Structure 1
Amino acid sequence: MVDNVLQHPSARRIKVRCCIVGGGPAGMMLGYLLGRAGIDVVVLEKHADFFRDFRGDTVHPSTLQVMDELGLIDGFLKLPHQQLQKLNGMFGGAKVRIADLSRLDAKYPFIALMPQWDFLNFLRESGKRFASLQVLMSTEATDLIRNGEAVTGVRAKTPEGALDIEADLTIACDGRHSTVRECAGLAVEEIGAPMDVLWFRIGRRPDENENLFARVEPGKMMVTFNRGDYWQCAYVIAKGQYDAVKARGLAALLDDVVRIAPILKSGISEVKSWDDVKLLTVAINRLKRWTLPGLLCIGDAAHAMSPVGGVGVNLAVQDAVATANLLAAKLAGGCPTEDELDAVRRRREFPMKMTQAMQVIVQNRIISSALGPANQPLKIPFAVRLITAVPWLQGITARFVGIGVRPEHVQSPALA
């Protein structure tokens with residue numbers, strides 16, 4: 001831990017009111033909101049661009065509403081995307097409907113399927129009109145700068161060498177493997193998940209229009225999204241079984257994929273090697289304490305979400321909106337007190353815990369049983385049968401997935 005920035009005379013230095021570490025959904029949205037409020041803010045992104053093999057690509061109605069409140073929605077929806085309203089599945093050969101977003105009382109009652117790099121690039125380009133906002137690419141936070149117990153900034157590495165960012169407030173938005181969180185010594189409570197995910201693309205022909213997104217068979221489960229010219233596929237495996245799946249061989253995996261989803265047969269040859277298959281290690285965890293003096297963690301740095309419901313991006317955006325609502329005006333005068341920083345946790349902890357609790361229920365009652373022995377009969381859970389049979393219940397599940405618990409609305413100040 002760097003005790004004082006002045007101990008490193010060889011490093012370049014900048015001074016800002018707020019340093020945000022991580023250019024994901026939480027970091028870029030918060031940077032935009034603070035720049036909009038006239039706060040001197042810098043966002044550090046360790047990569048040279050936003051392109052990643054795995055990033056959540058689902059932009060839910062709650063996030064679309066935020067984009068609308070910021071006056072960005074028209075330009076945003078001009079970006080290439082697909083719209084998803086009805087979440088249909090096949091459970092052991094029986095069709096089920098899990099949610100129907102058309103039943104939502106929302107301005108944008110659909111999920112926009114869009115590459116996350118397009119979302120992040122859009123926020124970066126939109127934020128360029130704010131003179132107080134800087135986004136530094138290829139800038140990786142490596143340590144915290146402290147003055148006694150207080151965090152006073154971040155040490156980073158760049159292609160040009162070391163950079164010290166002195167900041168009144170540092171905000172960790174650097175994901176579930178947060179460097180900032182580790183440097184701060186904040187303890188993580190692990191909730192656990194019974195599965196991991198193999199993530200890959202399969203080519204799609206224009207006449208392939210199947211609208212199933214989830215397929216469950218005895219011992220197997222897969223999720224597919226229609227992304228225009230390809231299918232985005234998530235093949236669910238039991239936790240820690242990647243090496244065993246890999247040992248069976250790629251051909252065996254692809255045979256299983258085609259058996260579960262025959263529509264993928266025409267494009268399956270595009271998966272040529274294990275390099276085309278990415279392992280997503282699933283985790284659910286959370287911090288008990290989100291703050292130190294001069295430091296706040298939000299998004300995945302504060303609470304890693306399961307991919308169940310695809311809500312991680314949207315929880316991160318909600319955290320960013322709440323943070324700006326609670327802290328932007330206070331930041332204009334300096335660093336908020338730790339109690340004022342902790343107001344973000346007090347605001348966001350309940351919706352986070354409720355969402356994680358529902359994800360654990362789905363994991364334990366549906367996914368764990370689906371990943372059991374392949375020779376056991378697969379029973380459709382009563383709740384799934386009930387939701388399928390009673391259409392108005394599909395609006396309730398749609399609200400939980402699409403809007404979430406305690407949605408946030410933009411209330412932070414904006415420069416005229």
Structure 2
Amino acid sequence: MSPERPDLRERARAARLARDARHARRRRRTVTRRDGMRCEVDDRWLLNFCGNDYLGLAQHPAVAAALRDAAVDDGVGSGGSHLVCGHHARHVALEREVADWLQVPAALLMGSGFAANLAVLQALLGEADACVQDRLNHASLIDAARLAGCRLRRYPHGDAQGALRQLQGLPGGAALVATDGVFSMDGDIAPLRELAAVAQTQQALLYVDDAHGIGVCGPEGRGSVAQAGLGIDAVPLQLLTLGKALGGYGAVVAGDADLVAHLAETARPYVYTTALPPAQAAATLAAVRLARHEHWRRERLGALVQRFRERAARAGLDLMPSDTSIQPLRCGDNATALALSQALDAAGFWVAAIRPPTVPEGQARLRITLAATHEDAQIDALVDALAAARDVLAPTSSAIPA
């Protein structure tokens with residue numbers, strides 16, 4: 001007689017109850033309409049301070065027109081995978097534009113940033129190889145190393161010497177150092193020049209996931225790699241996502257031509273999935289051109305970040321160190337983060353509470369994000385609402401400075 005197996009439905013129910021007890025449940029909220037930085041949610045209009053549309057391109061008329069016109073011409077789907085019949089001239093045009101923008105030889109359009117990271121590590125690494133990663137890397141990079149079956153080691157956040165020690169402890173086999181460019185939950189930037197030097201001395205490849213840096217950092221918005229003054233010799237491959245500052249969907253892996261060609265022929269998340277709709281590629285091409293040439297968007301965003309941080313400091317709010325669009329506010333425990341988020345919601349602001357496992361235990365926070373299309377008065381009103389919510393909650397929580 002076979003042994004009794006656990007009931008997966010009961011396991012799921014128990015896990016949900018455990019998340020309830022830790023104030024860790026996640027719930028989807030449905031957006032009915034968007035109007036710039038305003039969203040209609042649950043029959044109320046909220047000012048959005050938790051999205052990733054950093055340059056305000058998601059609803060730009062030229063981007064929407066490119067999507068509409070291409071859909072009329074080419075339909076709404078690609079009809080197949082890239083290596084069968086789904087590779088379209090619009091995909092090629094986008095890849096060429098991105099390669100030119102980043103000043104690299106080649107680029108490869110992928111379905112998402114998560115899939116792109118799986119593709120890169122799975123295609124390049126095997127069991128005998130090593131992947132060394134920042135401890136706060138995006139989950140997709142961690143999962144990618146596990147999928148590759150390589151030896152995975154993680155170094156303390158932002159610690160290039162920690163990366164060096166890990167590489168030195170993993171002799172033999174190929175080695176890859178992977179890091180976020182801008183860290184999605186902290187908003188700080190990786191020490192890319194130091195990591196590049198470490199990778200070079202250890203004959204390792206440095207791969208940068210610049211999902212939150214592209215469009216907003218560096219000359220012409222070319223991201224954190226360009227901001228660090230690094231080229232393709234130091235960073236042979238980098239990832240840019242198309243659904244954050246560029247306002248659309250998908251991702252591109254860009255860099256060394258031989259590596260990109262290898263990915264196109266062997267990376268399973270690329271080979272075995274339907275290509276993005278050509279109309280989506282057309283929309284993103286329009287967004288890339290706007291991001292490249294409308295420098296005022298980055299200048300405006302930088303001014304808003306400075307304004308927010310100055311006013312938050314005067315209000316005594318404990319922001320984490322960040323000069324990017326991502327401005328986290330420490331809360332500590334999950335309950336406090338939720339209470340602050342709910343107080344802001346009642347005041348008309350949408351700021352999500354970020355809790356473990358997205359961030360380490362005891363480091364729950366509000367992840368406040370700014371966009372070039374926010375207004376000065378909206379920034380000031382958010383700081384006032386944060387301070388008011390803090391003052392109400394401070395007597396019941398030691399996690400918020402009074």
Structure 3
Amino acid sequence: MLMTIVSVYTLYVLISIYTSVMQIGYINTAKRKKAILLDAEKFVTAGNYAVAKEKLTMVSTFFEYIVFVAWMGFGISLLQQNIFLENDALQNIAIVMSFLVIGSVISLPFGYYEKFVLDEAFGFNKSSLGLWIKDTVISFAMTLFFGSLVVWGIYTIILNFDLWWLWSFVFIFAVVILINMLYPAFRAMFFDKLTPLENEELDGEIKSLMDKTGFVSSGVFISDASKRDARLNAYFGGFGKAKRVVLFDTLIEKLTTRELLAVLGHELGHFAHGDIYKNIALVGSMLLVMFAIFGNLPESLYLELGMNESPALVMILLLLFMPVLGFLMMPIMGIVSRHNEYEADKMGSELGGQGGAIELANALQKLVTENKSFPLSHPLYIFFHYTHPPVIERLKALGMDVGEVESSLEGSWNQDI
């Protein structure tokens with residue numbers, strides 16, 4: 001059984017790296033062709049950024065594989081042998097949280113490199129080292145506190161229920177919903193400063209859009225995201241009357257009022273179609289599968305690992321395999337999500353009235369330009385990774401003429417890394 005699990009993880013890593021190789025080769029070929037959506041210089045820059053990020057992903061994936069082998073080979077056993085607490089619940093919590101903290105610490109160099117080397121080189125990073133350290137410490141503290149509570153909850157369920165995996169799923173699914181509800185408040189409390197939108201005309205336009213779809217919000221807020229990053233973004237967070245509309249200050253700066261309303265119309269389209277609940281249901285399905293698998297592992301696995309079955313061991317194995325199950329579920333989630341994006345685009349253009357499609361198309365093109373998003377991707381990469389359709393396909397669906405991708409790119413197998 002142990003060899004089966006290691007083989008499955010190995011296959012996941014090989015497919016993931018192969019997909020990255022295909023993407024890198026495809027982009028390196030495409031960026032030498034005629035520029036699409038962007039001018040020639042920005043087209044190449046976006047391609048270089050996409051390739052650099054994918055190379056970092058490949059290195060990170062291979063590193064995670066080494067870490068996985070280390071955990072399975074001796075790491076988990078070392079934790080269990082060296083953490084002794086009289087209270088069994090505290091011991092299980094300490095083992096799982098030590099696993100999480102060690103994983104976070106050894107991944108810090110990748111986060112630092114992405115922020116202060118890669119993003120810095122391409123003009124995205126606006127954060128100082130001090131701010132990054134502060135954010136990291138806060139994230140660690142929140143992980144320790146809330147993670148310990150979640151681990152304690154699962155530990156209690158495992159000890160008291162025969163079908164513990166089913167009730168653990170119910171518990172974690174409730175936690176996921178709670179996180180979605182509280183995310184905007186916690187982000188505002190510890191990371192971003194949120195201020196109410198002061199532009200009364202824009203505020204009125206946004207509320208008019210919300211009224212058309214029945215979206216009830218606690219307000220429209222501006223986030224000072226530019227102190228960390230130059231990318232454009234916006235999000236709706238929370239449930240019920242606690243929902244907030246949060247616009248990044250970078251988005252306000254770069255988009256016109258009509259383009260901004262088109263983007264918000266797109267997001268309201270997700271709300272009107274119930275996409276938030278569909279996504280939560282998909283996540284719930286993935287969690288249910290995960291708990292069903294790891295709640296019914298054979299005893300032979302624990303014998304092969306040389307350890308006694310314990311709540312901590314079960315939780316660590318589940319955490320180790322989350323990336324694998326997420327990767328397997330991603331194509332299904334991606335198909336559903338990409339369909340939802342087309343429908344949200346359609347509604348966003350309709351909410352914008354006459355010229356709404358053009359305004360949304362202009363906004364999408366600005367997002368591509370400002371975020372240095374390369375507009376082309378290998379079909380295999382899209383299948384495994386894209387939650388949004390390629391922007392070219394979205395623009396075509398909005399009735400825009402974006403030109404044609406050169407036929408030589410179709411099925412490109414160039415692996416020029």
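Every number here is computed from the coordinates shown, using simple stated rules; none is lab data. Note that this is a predicted model, so its numbers are computed, not measured. Cβ atoms are built from the backbone, for glycine too; each structure is taken alone.
Annotations
- Computed 0.30 for FRET efficiency 1/(1 + (r/R0)^6) of positions 136 and 352 (r between Cβ atoms, R0 = 25 Å, to 0.05) - originating structure among 1, 2, 3: 1
- Looking across 1, 2, 3, the calculation of helix-only ellipticity at 222 nm (-39500 (n - 2.57) for each DSSP H run of 4 or more, over all residues; to 500) that yields -13000 traces back to 2.
- Parent structure of the calculated result 5.7, given that mean projected area of the Cα convex hull in nm², for residues 80-151 alone is the read-out and 1, 2, 3 the choices: 3
- Which entry (1, 2, 3) yields the derived value 26.4 for mean count of other Cβ atoms within 10 Å over residues 16-23: 1
- Across the set 1, 2, 3, FRET efficiency 1/(1 + (r/R0)^6) of positions 120 and 392 (r between Cβ atoms, R0 = 35 Å, to 0.05) reaches its highest value in structure 3.
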